[in-house]
Every structure is written in C-alpha cells, then in structure tokens.
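**Student:** Please find the structures below.
Read-outs: derived from the displayed coordinates by stated rules, not from any lab. The shown structure was predicted, so the numbers you read here are calculated from the model rather than taken from an experiment. Cβ atoms are built from the backbone, for glycine too; each structure is taken alone.
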Structure P
Amino acid sequence: MIKIENDVNLRPYNTFGIDVKTKHFCRIQSPEEFQELLSSPQYQNSKRLTLGGGSNLLFTQDFEGIIIKNEIKGIEIAWESDDRIVIKVGAGEAWHNLVMHCVNRNWGGIENLSLIPGTVGAAPMQNIGAYGVEIKDAIESVEGIDMITGQVRSFNNDECQFSYRESVFKHELKEKYFISSVTLSLTKKNHIMNTHYGAIQDTLKQQQVNDVTIKAISDAVIFIRQQKLPDPSLIGNAGSFFKNPTIDQTHFESLKKQYSTIPAYPTENQYIKVPAGWLIEQCGWKGKRINNIGVHSQQALVLVNYGSGNGNEIYELAKAIQSSVKEKFDIQLSTEVNII
C-alpha cells in the first residue's frame, strides 16, 4: 500500500538545499506502486512533479501539488555476448553508483559520465553528457508508464529524440510518462576510449597513466570534477546551471577577432560550441557572491547557495548572467537546470 505524505519539506530532496514545501509527497519503489498511485485523489486532483535525485532543478516557491519520488532500484543483465552487455536499470538508482558498478566490471561506455549527480531516470530526460560522451550513445531503450492510463511503453533510442541536453521527455512527452527503467548497451572488450578532451589527457599524464583503461578514465573524470565542482552536501548547487551554447561559424569568426583566446568545439552540424563557463567568466561573474548565493570560484557554470539563499534569488542571478552574456557576446544562454 503506497503512502502519501502531506506538507513535506523539500530541502533534503534538492541539491540546492532550497527550503520549500510540497502539498503531497509519495515514494515509488516499483512500477506497480506507481500504477496504484494513479487512482488516488491526491494524484488525480493535483499538479505532478517526478523527482529523482533533485540535482537538476531549482525551486522558486512551494509546490502546490504532488511530488513523486522515483526510488525504483535494480540492475539486471538483459543480454550479453563475448563483447557486449545489455543491462536494464531501475530509474531510481543513483547515476554515479551505476557508473561505478559498470567500471568495476570493466563494462565500457559511460565511464566519462562518472560523478554526475542525479538518478538513472533523469539521465535520458536531460541526455546527460560530459567530456565528449552523451548518455544517448549507450541507451538502447527507455521504459515509461503513461501518467494517465498506467500503460507501460518502451521507447527505442530514435523515439527518445535525443539532442544536446534534450529529449522527447522534456518536450512532447513532458510530464506524460513516468520513467521506470533505462536499458543500456555497453562494451565488454575493445572499448572506445574517449580521452580527446584536454583535461582528461592532462590528468592521465599527471597521474602517470600509460595503460588507458575504463577505470583510469573514470578516475581522471572524478579527479577533475572534484577539483572544479562543489560537493552539494557542503555547498548547495545543481552542477552546470547553463547549457554550452552553439553559434554559427560567422558569429564565431566575429568573436574570434575580438577575443583571440575564445575556446571552441566544432559540432556535427557545422556549428561551434562555446563553453558557457568561459563566457560567464569573461563577464566578471566567476567567484562573485551576493549575500547567501553566488557563482562558484572554481567553475563559473555553477551557481551556489551558501546556506540560506532562496530559489528566487538564484533565479534572478541566473537572469542577470544571461543578460550580461547576451550584451557582451550576443549569445543567449539557456538553463540546463529546470526552474520550478
């Protein structure tokens, strides 16, 4: 029998540590429990929000609805051959725990995504990525439950409509499906070692790694992230607050004339990706603190809550950053974090 709680404080359930409440709150530990929840009046008569690790959202006010905490666990082997393995993972599993589970078994494909906060169910929604790898490269399918009918549906990779930090679950199917599991296809040997990002190459050299392995890449990524990104348990944050923007070649060449050191990464569609952190830093925001909130001193892409800041203060800071980047570079930053 599922339990629905009332007037629950959400501070422990969001990595920004924002002190807000939700009218109703329910933990779901199996697909069957979610289907049971569908018939409850609290669910039928309320706004709904699915919550994983709470690491990719910013609450600006109390939530006058029901928060559904996805706690579906489990990692099972669906299929394997000599060189590949397919695993089905419960959406409530912690993402980094899954990565470590795979790295420890020398299953390759997601090691560059080590130490990303959040849950497995949130990974396809955001198409999470880091250091040259996106989760779409490993996803075989995503299983979801229709939030009205309770019908279970499996979405193959194409149906997920992945693009940079985007998926169908953030647009046409937003709040229409409760993701229950994700199926990943990984390598058991002949791994594709993705080390072309300079930071990984430099770290591997610094750590005197001659034999590049799945674990060596994971260790390097963890080291880099721990150096640059604040621990949410110590300083409230949601990781990268903004997406890295892409601009056309003409716009980039124009900026290059003014800012010769502007970093850039070509994309598949002839556009140029520019690091949002660099743009924000050039506008003077890095390390800036305003009362109880600010921009992290080591990574300008990360907005932080030093303890008692509220969501509206952080949101106003984000808008001020967007305005200054637009004015200086004529680039509109988009938020990676969801604003509630």
Structure Q
Amino acid sequence: MAHITRRGERWFAQLEVKGQRSAKSFDTKAEAREWSKETERLLRGGSHATRTVRDVFERYAEKESPRKKSGKGEAKRLLFYCRDPIATVPLYAVNASHFSAWRDRRVEQVSDSTVRRDMNTISSAFTTAVNEWKWLAENPLHKVRRPADHPPRFRRVSEDEIAKINFCAGYTPGTPPESGTARTAAAFTLACRSAMRSGEILYMLREHVHILHKPPWLHIPRGKTAAAKRDVPLILDGAVDVLRDVLALGLDPVFGLTPGRRDALWRKLMKRAGITDLHFHDSDHEGISRYAKLYPDVMRLAKVVGRTDLKVLLTVYYNPTIEELSKI
C-alpha cells in the first residue's frame, strides 16, 4: 500500500512491497498516485523486483543495438557501464538522483560531449524498458540535466597543413599510400576535398567510385542519416587524385581502415606532426566551405554534402575566411 503525503510544494510517495521499499517526490498528487500504482504493479510482478540497471544495459545491447548502424559501438559503451556502480542499482529504486551523481562523476573523467552522448544512449535504453519491456514506470533520465553544449568549432584547414600531414604520414600524392598512416592522411585529404564524413570514406567500396566518368563522381550508399545517401561530384581540386592513388592498392573497402584504427592512427599522426588543435572531423567544415564557393545556392549545397538542416549548414559548417568573403 502506498503512503502519499504533502511536503511543502511537493507530494511524497512511499511504497513497500514484499519487503522492498521505494520512494519518490512529485509536483502533483495525481503523479504520485500514478507512480505508486505502476511501481506496485511492477514490484508484485516477481522477476521485475530483482532486476537492476545492468539488466537494462545488457538487454538493450543484445536486442536493440544490433539493429542500428552504429550498434556495435553503442553496445560496447553500454557493456562498459555494466561495470560502473550505477549498474547495481535495483530498478524499483532507481531515480534521477542516481544518474545525476553518475553524470557528475563522469564529467570529471571525460568530456561533456561524451557524457551527453552516453546519456542519450542510456536514456534510449530506459525508454525501451519503460514502453516495451514494462520493467519500470518511467525513465529516470528524463529529469536529469545534460552537460551544457560547447560552442561549435569553426576550424578551417589550410593547404600547408594538409601538405604537412601528408608528409608526416609518408603519403606522397601521386603514389599509392601503402601504410595505414598514409591512408589515414589520404582519407583526411579526400575529406577536405569532398566534404565526406569519416565513416562514408571508410565504408566506401570500389563499386561506388566512378573517377573515369565525365564528370567524375562517387556514390554514398550509407551515411550518418538516411538523407546522407547521395551522389557526390568530385569537382574540387585533388579529390580524384587521392582516389586514384588509393584505388591502385586494390583494397575493398577502398581505404582498408576501420573507424577504430583510423582514430588511433590519427592521434599518432597529429602528435608526429606537432598539431594539437585539429580534429579529423574538422574536414567537414573545410570541405563544405570549399564546396560553398562553387554552389552558392544553399539547396544544391545541402544536397551535395548530405546535410538537411540548412540553418546548421550555414551557421556551423560553412565557415568562409575573410579573404573568401571579400572576393566578388
């Protein structure tokens, strides 16, 4: 039986079923009653009373993550958190305060953006546990504040930097990039000359590349979103040259790199080059800014680069220099 009382401006619900206690505060008495009713139903359901946060993570990683394109990485993150103290909290007792404490611990260990991304993943798992599995009454993360967003990056990449990266990686344009480091530099060079995302480049197959066609182009069958599927004209200087170099290796996928290996090689390459403020994904801004000079119509630009939010495209990705803006 639930016991509901008023404490100041809030309503406090207490519940004990089969020796297990749960309590929570609400803005209204109706919310308190609904939570009490649903929680009692779950606790009396038998197996639900013994489940923990770990069970949510494990089942979602096993059943739901494989359905997603990025599911392997998502499942890895969820299983990582199965070793975190949050995983031992019983579902009948978990609430926003548990994940608030978890968030505060994690922001001291990793970046705010990583915490936000992981919170979104965990929230999706709990939403499924609420709506489909009926394991608990509500998602505890709905009332947990995410770390603040940081201002978007506006980093452009100069030709001198591209040349330095290629030199340090041992990639000489005009010759096949034999090593993984050289192919990482070649992938970055292509990204700056095509506005392709890292994943789009790494998953590219030989059948997608049409550099002998007039004009040359390539097909992107899978992107970050469904709208990212597109055909890309290779009209920026150097794009076809990079592809010709890599195709000479006979690999399929063309670059022969996984995202994890590319990440590791990129970090080593930046250290070798002495560049501390450049991310691989800064190539997005560079490529789109270069294309924008050829496609002043934002609708055509959005189609070529595979972005659907025109406001974000103009305010975040398209970053012309003052010299470029000064040209008529």
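**Student:** Check the numbers for FRET efficiency 1/(1 + (r/R0)^6) of positions 60 and 172 (r between Cβ atoms, R0 = 41 Å, to 0.05) across P, Q and tell me which is largest.
**Tutor:** Result for FRET efficiency 1/(1 + (r/R0)^6) of positions 60 and 172 (r between Cβ atoms, R0 = 41 Å, to 0.05) over P, Q: largest is P.
**Student:** Then there is this: Taking 4.6 as the value of distance in nm of label points 7 Å out along Cα→Cβ at positions 148 and 308 derived from one of the structures shown (P, Q), identify that structure.
**Tutor:** Source structure for this number: P.
**Student:** If you don't mind, there's one more thing I want to ask. Which one of P, Q has Rg and Dmax of the Cα atoms in Å, as calculated from the coordinates, equal to 20.5, 64?
**Tutor:** P
**Student:** When relative contact order in percent (Cα under 8 Å, 6 or more apart) is calculated for each of the structures P, Q, which structure yields the highest value?
**Tutor:** Across P, Q, relative contact order in percent (Cα under 8 Å, 6 or more apart) peaks for P.
**Student:** Let me ask another. With FRET efficiency 1/(1 + (r/R0)^6) of positions 12 and 68 (r between Cβ atoms, R0 = 41 Å, to 0.05) computed per structure, which member of P, Q shows the largest figure?
**Tutor:** P
**Student:** Comparing mean count of other Cβ atoms within 10 Å over residues 236-243 across P, Q, which structure shows the greatest value?
**Tutor:** Once mean count of other Cβ atoms within 10 Å over residues 236-243 is worked out for each structure, P has the highest.
**Student:** helix-only ellipticity at 222 nm (-39500 (n - 2.57) for each DSSP H run of 4 or more, over all residues; to 500) was computed and gave -7000; which structure, P, Q, did it come from?
**Tutor:** P
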